[in-house]
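Input: structures, listed below.
What follows draws every value from the coordinates through simple rules; no lab data is involved. This one's a predicted model, so the numbers in the text were calculated from it and none came from an experiment. Cβ atoms are built from the backbone, for glycine too; each structure is taken alone.
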Structure P
Amino acid sequence: MADWEKVIKSIDPDKVSSWYITCLDRLSSSKYSEKDKDTIRFQMKCLDQRMNAISDSGISLGRAEIGVMRFFGYRVGEINGKKENFRRQVIIRVIKGDIPSFANKKYIAWWGDTCSARRVQAVKDFLRDKIFSPQHKNHERAIQEWQDDLEWLKKESDNILSS
């Protein structure tokens with residue numbers, strides 16, 4: 001595991017997001033053993049440390065033009081959408097983990113503290129904004145997936161916060 005720590009400490013700032021997305025994708029897959037998933041969780045812990053070190057240094061994470069949910073790979077819809085299990089892993093990660101400080105302070109503050117009711121509300125607001133956006137009125141599959149994720153979060157938010 002120490003080897004992973006060294007590798008991840010040297011990741012370029014603009015690669016942190018893609019590494020996170022890969023880890024979440026693998027964590028949500030059934031083809032990895034529990035031992036493999038323990039390694040993946042360790043890698044994510046190291047990525048958290050790398051992300052915080054980059055944020056503290058003031059270096060841009062390279063993908064500042066995207067929001068928090070996209071940074072961690074959240075996508076819905078027919079073309080590039082992710083499977084339900086992956087999307088929910090992202091939602092849990094956003095609620096329970098640190099958010100990279102790649103955007104202005106007001107935007108980061110809007111998301112609230114890690115593992116807080118405010119953070120859960122921010123994710124719910126994000127999903128509602130997508131569901132009711134006129135920009136997405138003809139994207140039936142995407143709207144359904146946002147609605148499904150919102151309903152799931154309403155049911156699971158207490159469990160997420162307490163685990």
Structure Q
Amino acid sequence: MNTITNSANSANSANSTKRERRSELLARATPELVRELAEQALGLTELSKELTVTQPPQTGLVMMQVREPVCKERFYLGEVVTTRAEVALGETRGWSMRLGSDKQTALGAAICDVVAELGDARTDGLATEIEALCDRTEYRLSQESALEWNEIAKTIVDFEELD
């Protein structure tokens with residue numbers, strides 16, 4: 001019994017991590033690409049008939065928490081504008097939260113989330129395209145981070161400790 005429970009917990013943890021990654025990347029993906037994939041999903045008759053918006057896009061403020069790099073302590077930097085939305089396809093829910101006030105893209109990201117959660121069997125391969133968008137977004141973000149680090153690295157001061 002424990003083996004079955006542990007396997008189920010492990011599978012849930014893996015799905016949770018995958019969904020968390022997807023949510024993070026859809027929040028940072030290029031708006032036009034997110035909206036394009038959401039429109040493709042709405043073009044699938046079976047999905048568009050079942051899709052319900054459970055929480056229309058709403059813009060609000062969220063406290064932004066950051067970690068101080070030296071002491072590793074968390075603190076609230078301030079408030080940021082976000083837009084969140086939630087949709088459902090049957091029992092499966094899709095959710096998104098994006099920085100800014102772009103309601104169409106927030107709704108599109110929620111649609112992409114629910115489509116990816118359903119998988120390719122019901123979505124004519126669209127779930128794979130959404131995962132590919134996430135992969136491309138992750139690559140773009142890593143490239144942007146590397147470029148930023150290369151610019152910052154030039155300003156690093158190397159202190160030597162005297163004994």
Checklist line | For distance in nm of label points 7 Å out along Cα→Cβ at positions 112 and 136 computed as 0.9, the structure of P, Q it came from | finding: Q
Checklist line | Which of P, Q leads on Cα Rg over 2.2 N^0.38 Å, for residues 32-119 alone, largest value | finding: Q
Item checked: Of the structures P, Q, the one that -18500 was derived from, the read-out being helix-only ellipticity at 222 nm (-39500 (n - 2.57) for each DSSP H run of 4 or more, over all residues; to 500) -> Q
Margin query: Comparing percent of Cα pairs over 20 Å apart across P, Q, which structure shows the greatest value?
Written below: Q
